[in-house]
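Please treat every number below as a calculation from the coordinates, not as lab data. Keep in mind that what you see is a predicted model, and the values were worked out from it rather than measured. Cβ atoms are built from the backbone, for glycine too; each structure is taken alone.
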Structure I
Amino acid sequence: MTAIVFGSLPFSGQNGDKIVSKAITTAIAALFKNTGKLEANLRVEPVAKLLQGSVDGFDFVGNGMLMYNGLRLEAMELYLQAVSIDFSAIFSGKVKLRQPTQATMRIVLTEEDLTTSFNTPFIIDKLQRLKFEGKSLYFQHTEMRINDDKSLRIKSQIKVDDAVEVTTIDIKADLELQGRTKIQFTNPQYGGNEEGQILGKAILDHVNNLLDLDNFSIDGIRLRVDRARVKDKEFIFYGTAEIDHFPERKK
């Protein structure tokens, strides 16, 4: 029966699980501005269960993923178990869940990703909502580096209101998790002159208030982090993705 149904579709000669894997990969890729390698694989036995939308498991691995807001992920891995999908929607390029599901997650960010992200209009706009002594701040040339002791160094040139000279901030801090949604810079050390140190403290407090994953949520997906580690100049986050529905294709 499965062979008859799949044979009548415009994907003859392919297995049903490969058909769906390809469709899901295409749908997920459309959510990003640019991507490197993406691969989605379904585990289903027997394949006939796909006709009812029943899947034993679903693995997604991607790298070089640039979001439309400018944020970049070096790698993202999602592993789902026993997911139920609307099989009929696959052939219109959509991934529809019949019920919410949860995936284990691994996300990798390089120090280049962090530097790029903090220089995007998306992040700069959030940073510049901070007023320092009632004055506006203008960020430029922000640089993020991972130190050998696994701490993070943040450097930025900031123009305060209409001042001619820029103020340089230079902060060294550790990265810690608080709860499952907050990422915080702790144990800070401030370099530079007195003005830069005072400004740096105000900015770090502002950044810590911003770094709640719910502030960066994707439509239909909530991220929760259980563990973070630093290895080979990369931040690696482990947790879960609570998926109510897959986001619609970016217009």
Structure II
Amino acid sequence: MKAASKEAWFERWFDSPHYHTLYKHRDEHEARYFIENLIHHLKPPANANMLDLACGRGRHSKFLHELGFRVTGVDLSPASIEYAQQFAAEGLQFEVHDMRNTLCSNMYDYVFNLFTSFGYFDSDYENLRAIDTMATALNRGGILVLDYLNAGLIANQKQITEEKTIDGLHFTIRRYVADKHVVKDIVVSCADAVSHFSEQVELLQKEDFERYFSEVGLSIEDCFGDYDLNQYNPAASPRLIFIARKK
């Protein structure tokens, strides 16, 4: 696949230090709790080989490795992977990769795509390419875990504007829904410098993922609605978490 001539919003924003400043207070306890619940549910063998696709700075990869699994974390952002490399060890490695491009074939027992690390692209074709990367990377019978937002809860939300100051940076964030996307317009101010960024996540429904999975040979085994792994409720669940197996 040819790279787009214009830099996509996620390439610029995820590789910016401002992104990591804004989200520096993400709940590590919640992330670890989710991973532990998943492992308890999945019961992978001790020698399982795992891929954390769109791993960011590697926090989920670290937790999986601490539980004794072999883990590869990949992400589009060179800055995030450079940061994650400090955690590299035997059985834990990181590399830069665009999930729209095939990474490998029949290599992993489990693929994880967590914390709404999907829905960033401009076309249905690109979405399907990314899902195909996940399916292709799995061994036959391997498991995909895809953790997404519940679009049904967000679609009718009103515009929200918030301001916060972190480490001397002032953030003005406007969140709204437009053209079947949840959008964040982000203005970062520091002294005389002002930077503008955007986040845009497509409001994909459960039916969209069912179609993607069917096209690449994945069969849904479970659908959870939160990090406690309660069953998905379209009207109330905060998350949409798929457990799908490669046929």
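Assuming 4.3 is distance in nm of label points 7 Å out along Cα→Cβ at positions 161 and 177 as calculated from a single structure, say which of I, II it is.
Computing distance in nm of label points 7 Å out along Cα→Cβ at positions 161 and 177 on every structure in I, II gives 4.3 only for I.
Given that FRET efficiency 1/(1 + (r/R0)^6) of positions 153 and 193 (r between Cβ atoms, R0 = 30 Å, to 0.05), derived from a single structure, equals 0.95, which label among I, II identifies that structure?
Numbers: I: 0.95; II: 0.25.
The read-out comes from structure I.
Identify the structure, out of I, II, from whose coordinates mean count of other Cβ atoms within 10 Å over residues 65-72 was calculated to give 16.9.
This value belongs to structure I.
Comparing percent of Cα pairs over 32 Å apart across I, II, which is largest?
I
Consider the structures I, II: one of them gives -8000 for helix-only ellipticity at 222 nm (-39500 (n - 2.57) for each DSSP H run of 4 or more, over all residues; to 500) as calculated from the coordinates. Say which.
II
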